[in-house]
Structure 1
Amino acid sequence: MISELGRAVGAGERSAREVVGAALEAARAREALNAFTLVDAEAAMGRAAAIDEAVASGIDPGPLAGVPVALKDLIDHEGRVTTCGSSFYRNLADRSATVVARLEAAGAVIVGRTGLHEFAYGFSSENDWWGPVRNPWDSANSPGGSSGGSAAAVAAGIVPLGIGTDTGGSVRVPAALCGCVGLKVTHGRVPLTGVFPLAASLDTVGPLTRSVADAGAAYAVLAGPDAEDPWSASRPVEVPDRPRALAGLRVGIPRRWVARPLHPAIAVGYAAVLDGLAGDGANLVELGEPRFDPSGLPGAVYAEVATVHRLWFEEDQERYGRSIRDRLAQSMLHSGDDVARAHTWRQTLRLAFERAFTEVDVLITPTVAAPTKLIGAGTVDSGDGPEPYRAALSWFSTLVNQAGLPALALPVAGPGTPPPSVQVIAPWWGEALLLGVGRAMDDAEITAPGRVALE
């Protein structure tokens, strides 16, 4: 656990230099995964030495003392270049993003910057400019995206904590494909200051870890208001200090949402989780809400992507990779009427979730419809023949972002490489409930914390 690691380093029982040095060695040994755009070895070891000196002087370096962190390469870190996985964007950061400042204030050590889908606009992390990030469970497969490098670094055992962003599933999808825990927070819960935007009204920053307890420890550091972020909400941050009892928990099963083809491993894993929850006393509640249907998603819900890229795109489309060029071109075509209709659709969806949470405490779905994606393939197997991979991987995540809700991706107990994944969704600002339920599912061995890819 990262809290235990931080305690041990803070108490002088372990050396930050030893911990960070091991992470850097693991990054070198797993270089073929292409998880990092930059391994910041010299600076990381310098910071580790400073932490050890502080401990020796009786100074508390913070709850994450010496914890190695992999940072997605669209989050600014002072003195480092942010590339966003692009061919042309190069920003030498003169200050760190708020989330980085909070991590470092807590004693964490950024060991490198991680690969991603170009400008975070996709789900495979197969990058035309930097090459594909590879999945530690099978290097022929994608780790998912867009936060693929951070997930791969955690799944490979390089670091215990990766930081990603999630606009339509970009923390939860790679968590699912890499067998990790991924926390998507309520929109406005974690500051976006210093984070390159994809669609700011949907963007969130969150942790990728190997257990729910670790996700909670990271969340405690990352969350909270920031006066510089116009999306930031001034609300109290709660982190559960114990699992939330599963007995009596009202768990919603949104039947229309989950009534789609699923890869057999996903279907079996999802059913096993529902059985496990029921066996521990949770009340399973069938929900028939028709608006929980991603097939009705208007394209214009991502129209603000055009605002970020329009000038660059109109100057030279070829500077963008093939995987996002056509999607960017399409985003430029949405009319004001399209955008207005999309806003109305989003508000209707929020109201549907609001009604659902009067009947249940949490919702549960699979995280993705297919557990693997072959690098270079345009389709995946989601149980009913080949299906375009973006649709299968985003089916269960996108609506969560559109409503601004928090959600947690969890690997399922049992066989599978990687194991299948389920998603637990809570009401707005319900991260404490979400983390408490996730910890209880870990403790009950319904989910499977701590697995590391063996390849």
Structure 2
Amino acid sequence: MADLEYIFHPRSIAVVGASPHSTVTEMFLDPLIQFGYPGKIYPVHPRASEVSGLKAYPSLMDIPGPVDLVTCAIKAASTPELMRQCVAKGVRLVQMFTSGFSETGEERGILLEKEIVAIAREGNVRILGPNCMGIYYPRLGIAYEPFLPRESGAVAALAQSGGNSIMLVMAGAARGIRFSKVVSFGNACDINESDLLDYFAADAETRIIIGYIEGTRDGRRFIRALHEAAKVKPVIFLKGGTSEAGTRAVASHTGSLAGNKVVWESVFSQCGAVQAAEIDEVIDVALLFQHLQPPQGRKVGLVGLGGGNSVLVTDSCAREDLVVPLFPQELIAKLREILPADVDPGTSVRNPVDLSLSGWNPEVMVKTLEAVDRYPGVDIVLVYINLHAGVLHPTLREWTMGHMRAFAQARRALRKPVLLAIQDDRLPEVTRLSFEVQEVCHAAGIPVFPSFNRAARALNLWLRYYERRCS
């Protein structure tokens, strides 16, 4: 861990290639100012005298003080000279946005990458990349896009793709996840996925590790690092390049060896890591780790609204090997006291529990949840709703939010993991309401999912992680 800790705490940063009103400046320089990075910031450009209100310098060697971190955003052909300047200046880390190296598959790019690595190693300079975004560390105000969240959290991410590192952060941010540190490492000519796994496994600011990987140049070391990390923290990975066409794309993207799909599946399984199928699924599972305590088993109690929804959510659970047990007569009788059939004949109390129209009464909903939560034959409580009524009937909108606020309040008294699945058909009005619901629930520690299928799939992957740890 000590080997990499310093790269997240530079006392000064130079952005080489920053110029007035350029994309490079907007991505790498301006966020340092906007996020409140406390160290020195140096734009470097051969002709500009000022960039974003800061004095610019013609070259790295013209900067009067020490420089710890350099962001490289210049032509690939100019990078060997820049790396020599970094060595002479005593730079500790270069994060290289520049591409055109081994990922091209061309001899010129491969040799150029080897040259900059040799220069860097001779001067004890570490490299992130090339072909990467570098470091996002909100706690210190380091970011590579201005729209990334400024709040920090407990999830760390490592990504071979710069674009996918941004997608992970933004998809997580939309669901209430915030990040401790994120590293886009590109071609991994020096600092690689195994180094970062070792670091994040020991990092006190990180509780959950997620990642996107296309391939590795040292499979044995990666397996060792992944195994050790997954022993101490949940690790969730998305593997890019699992198809034949995807493997070709990986070779042209980061120059990595993608490997056989079955081999990678075996690696993740044997190391105890969660393998997700897409970015949204990475975030779905991370959300469960962030909010919920480890479960006791796979038995799910379902509580929600609508007979059709009850059927669909049960099918979703069954496809993911979740158990939906039939409730015993004692519990059914207790639920019938809360949901008398003569008052609302649409209710069902056998699991799933369909609250029908009675579900619009927050007190009824809370009592039902408490009864199901206390039943020892259930390990997890999954609440399911459809938000159309709150949109199509304006008078029900506030009822819907009141219902969700009561649900969030009731969560404090429930002893088992609880989550909410919303059947969202992506109508703009429904989606807006679902985000309001999500905000209320996340504040209470309740994970929210935009479909029954995604909730069930995430539960299955989450449960498998704990099952493997206990086996």
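Here, each number is a calculation from the coordinates, and none is a lab measurement. Predicted model, so just to flag it, every value in this text is computed and none were measured. Cβ atoms are built from the backbone, for glycine too; each structure is taken alone.
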Between 1, 2, which one scores greatest on percent of Cα pairs over 16 Å apart, for residues 197-268 alone? 1
Once FRET efficiency 1/(1 + (r/R0)^6) of positions 45 and 117 (r between Cβ atoms, R0 = 25 Å, to 0.05) is calculated for every structure in 1, 2, which label goes with the largest value? 2
Hey, helix-only ellipticity at 222 nm (-39500 (n - 2.57) for each DSSP H run of 4 or more, over all residues; to 500) derived from one of 1, 2 reads -11000; which structure? 1
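Out of 1, 2, choose the structure whose coordinates give mean count of other Cβ atoms within 10 Å over residues 141-148 equal to 33.1 when calculated.
1
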19.6 is what came out when mean projected area of the Cα convex hull in nm² was calculated for one structure; which of 1, 2 is it? 1
Tell me which structure, out of 1, 2, gives 10 once relative contact order in percent (Cα under 8 Å, 6 or more apart) is calculated. 2
For the read-out distance in nm of label points 7 Å out along Cα→Cβ at positions 109 and 421, a value of 2.8 was computed from one structure; give its label from 1, 2. 1
